[in-house]
Structure P
Amino acid sequence: MATIIEGKKVAASIREEVKAEVAALRERGVRPKLAVVLVGEDPASVLYSRSIEKSCGVAGVEFELFALSEKSSGEEVIGLLSRLNEEDSIHGIMIELPLPPGMDKQKVLNAVSPLKDVDGVHPVNRGYILSNGAGLFPTTPQSCIEIMVRNGIEISGKHAVLVGRGETVGKPLIFMMLNQNATLTVCHTRTRDISHHTRQADILISAVGKAGMITADMVKPGAVVVDAGINSIEGGGICGDVDFANVEKVAGAISPVPGGVGSITTSLILKNVLKAIKLQQNEIKGGK
């Protein structure tokens, strides 16, 4: 049976690091603060905002929610973001997605200062992923890396197969894995005979969003399997892309859903707030 690589322990470890760094910043007179912009009342977004607020409270990061009506125009949202960009007391800005139908998502995301973009959605930060620079990176692909590194799983030199090329997880993760010195194969909807590729993986990562996509016969015995998929289960709850019960019998290590990659993302948003402060203060190169 595979070793279960849990995200909750990793998240707790990151939270402790954040807490210590926040305390040190407060001694210097810096009070880290995150602004979350919510347009409309999407239930999942409202829930996620509350989860982030709770994590901020535990770590000592100040939190402010800016809730706008779903009838707000793109110009109103961009106007708010411009004000938050200029506000020195706010160090990180996160926009809850999805935005209301008809709103130009990319235009809104581009309006966030790259130095405060804790979700890593601005094109400048996407560019830093390619160049392995000191930008702010999206938290779900970061979580895929952290859950392995902090569980002692070697990535460098390993053959990693990534299933999925989406904008949120797959594409950023391609370059983040290359930056970790993995040898990478990327599979997607147009890939012929995906199983042929996945069976060669030392590390198999799925970020497709299709329940049960990765079955036991697609996994090389002893491989590390990281499940970055989130799918709703009829009647409530979530599951990943991996047929966990059967793949667990073949893999050497496997991350569960829930309790795996998704458990780490909120902690990494707080970590990004602290990184944003360093970028804003020019303590590390990047951003400007």
Structure Q
Amino acid sequence: MEFVGAFTALVTPFRNGEVDEEAFRQFIEWQIEKGINGLVPCGTTGESATLSHAEHKRVIKICVDQVAKRVPVLAGAGSNNTREAIELAKEAKELNADGALLITPYYNKPTQRGLIEHFAAIAGEVSMPIVVYNVPGRTSVNLLPKTLAEISKRCPNIIGVKEATANLAQISDVLEYCGRDFTVLSGDDFTILPTLAIGGKGVISVISNVAPDKVATMISAYVKGDMTTAQNIHYELAPLCRAMFLETNPVPAKTALAKMETIPSAEVRLPLVPLTAESEATLDTYLRNGGFI
């Protein structure tokens, strides 16, 4: 199963501090009805950092069950503890996820050699497609293109990267060093179209929580050679990109979805807190102007 097109980094709905399974299933169904190409549970946007291990497993299980193989499920399974990442990836495989998304280790600040050994250890233990997640803004470590090329050569089941550097020069280097068959997914909604233009295959998106149809249509238009439509949607979505990062992701996304009545609550877990009144007013303006509410 290929990981191409628009993948949503799913929010995890909560109700009274617990995972809201019914709301999550309905949200997944809405995403598929809107034409999304794939789904990513338990990523940053899914507040994986505050899910217990039992909840992490349950969220992936719910997603895989609800999707029922209609689109690929790329399950978040990363950790800054290599042993823990191996166990999470094994669980994702046992739960029948189609692949695992593994963030570079955060806080530890490993060297490039440490990154190679981290991913090689996971890939050697878990025989499933793995997509590496490079987001220096959250981890304080940048997985460099030549390092990634060495990882991909050493580990055939590491088939792609979610590049959230917003650095098109780095993304270009990844494609040059890893080869054009290596799956590069934009990890930054502002750079979806430019990433496609230099050889990327899609996005793992925050804004597609709110606008799955538009993100999927933009990528489809690009693939079909309809650059005018792709560019028009790119600029149409630019205000939504700004809106989704008024404060820390996924707080704006959850707030928007609750206002759209797509999920019942904007509840997040500490240390995240609800939007300020000022940010909420700005978000409302973006949502109204975009026709979302």
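We did not get these values from a lab; they are worked out from the coordinates using the rules stated. Bear in mind that the values here come from a model prediction, so they are computed numbers and not experimental data. Cβ atoms are built from the backbone, for glycine too; each structure is taken alone.
Remarks
- Comparison of P, Q - label where mean count of other Cβ atoms within 10 Å over residues 24-31 is highest: Q
- Structure from which 26.5 was derived, mean count of other Cβ atoms within 10 Å over residues 40-47, options P, Q: Q
- For semi-axes √(5λ) of the Cα gyration tensor in Å computed as 27, 23, 18, the structure of P, Q it came from: Q
- Structure responsible for 1.1, with distance in nm of label points 7 Å out along Cα→Cβ at positions 168 and 200 calculated and labels P, Q on offer: Q
- Of the structures P, Q, the one that -12000 was derived from, the read-out being helix-only ellipticity at 222 nm (-39500 (n - 2.57) for each DSSP H run of 4 or more, over all residues; to 500): P
- Calculated for structures P, Q, FRET efficiency 1/(1 + (r/R0)^6) of positions 80 and 216 (r between Cβ atoms, R0 = 41 Å, to 0.05) is largest in Q.
- Ranked by relative contact order in percent (Cα under 8 Å, 6 or more apart), structures P, Q are topped by P, which has the highest value.
- For 1.2 (distance in nm of label points 7 Å out along Cα→Cβ at positions 56 and 280, calculated) the corresponding structure among P, Q: P
- Looking at mean count of other Cβ atoms within 10 Å over residues 208-215 for structures P, Q, the greatest value goes to Q.
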